[in-house]
Structure P
Amino acid sequence: MLRKLAVLVVGMVVPLASLADDSLVKFKGGIGVDPVSTVVVNADGSVTVNRNIVRGVNPPGQIWRIGDLSADVTTDGSIRVRGKGLLLAGGNGIGGNANQSVFATLICEAAAPFVLHNTTTTGVKLEADGDFQIDDVLSPPPPTPCVSPVLLIRNPAGAWFAAGIPDLED
């Protein structure tokens, strides 16, 4: 009798577990921003600086680094992001958080026009050590599937400070 009950419980739990996996995309690790993507010295000696614009989103004016990032986005648009050590990597404020707040943006298109799926754009305050947590819902909800996911961590002015690395093993 006990064995039949155990088989029945396992039979009920396994399908429920598969229903609970509604993950759309995950990110593991992060890349801090370098605001300059290329510098070209022209034939006339002038210099052309190209900003590191990602899918239409501008970088800030200074280099930022991030120690670690993990994020999970579900099919209903819920998002959970954990970041560690998002700090200035240059300038007079190096090693500080510049009193910034951050929010998350998911972009699913590989080519324009890009749709920005944002958490609350007022953001969450960075801790003194650059750590932050975002638990929110993206607006508008992202498409399923999200064919070319890019996750940007941005400030309320709109600049991106860090990007998530897609977790391709999940």
Structure Q
Amino acid sequence: MTKSQQFYLTLKKFGINFASGVPCAAQKNILPFFFNDPEMIYIGATREEETVGIATGAFLAGKKPIVLMQNSGLANCINALASLCIPYKIPILILATWRGYPKDKNEPHYHHVMGRATIKLMNDLGIPVKIIPEKAPHTVIPLSIKEMQKQKRPVVMLLKRHIFK
């Protein structure tokens, strides 16, 4: 079983049944699972803020949503997260590719500004961040979902681009 398949199946095991996204190319090996699973509803969006609104609606309709994006798109979502999800206690799982993370020498320079700021921005908003471990990526899911349910707010899982090769 591939890391991406195990990650996806673990999401489903923990009840994730709805997804929306403006995914990053680094998520290309996990995306087919979302697209091809008849038990998963996937709605694409044109902007990351839309994914937050779509996922909020899904949550209010009884679904357990995840949104997929790149960390630069996560920055686009700050107002939606701060003015919708946090005050109204909307727990959304966010899978964000962490482009430009510290010590990543293979990224173009323009990713490094957001890469350095991602965790601090989420911490400033009070949104928990979990870095997906390389050897067993699926192990972050139960921790993230437990935190999301406990705090009744979004949780970000940061994915380094080489993990789901």
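Laboratory data are not the source of any read-out in this text; all were calculated from the coordinates shown. Only a predicted model underlies this, so the values are computations on that prediction, with no experimental measurement involved. Cβ atoms are built from the backbone, for glycine too; each structure is taken alone.
Can you tell which of P, Q yields 38, 19, 14 when semi-axes √(5λ) of the Cα gyration tensor in Å is derived from it? Write out the running numbers ahead of the final one.
Values: P: 38, 19, 14; Q: 21, 19, 15.
Structure P accounts for this read-out.
Can you say which of P, Q returns 14.1 when mean count of other Cβ atoms within 10 Å over residues 50-57 is computed? Before the final figure, lay out the partial values.
Details: P: 14.1; Q: 22.1.
Here the read-out was taken from P.
Work out the source of -11000 here, i.e. which of P, Q gives that when helix-only ellipticity at 222 nm (-39500 (n - 2.57) for each DSSP H run of 4 or more, over all residues; to 500) is computed. Display every interim value, and only then the final one.
Details: P: -4000; Q: -11000.
Comparing all candidates, it corresponds to Q.
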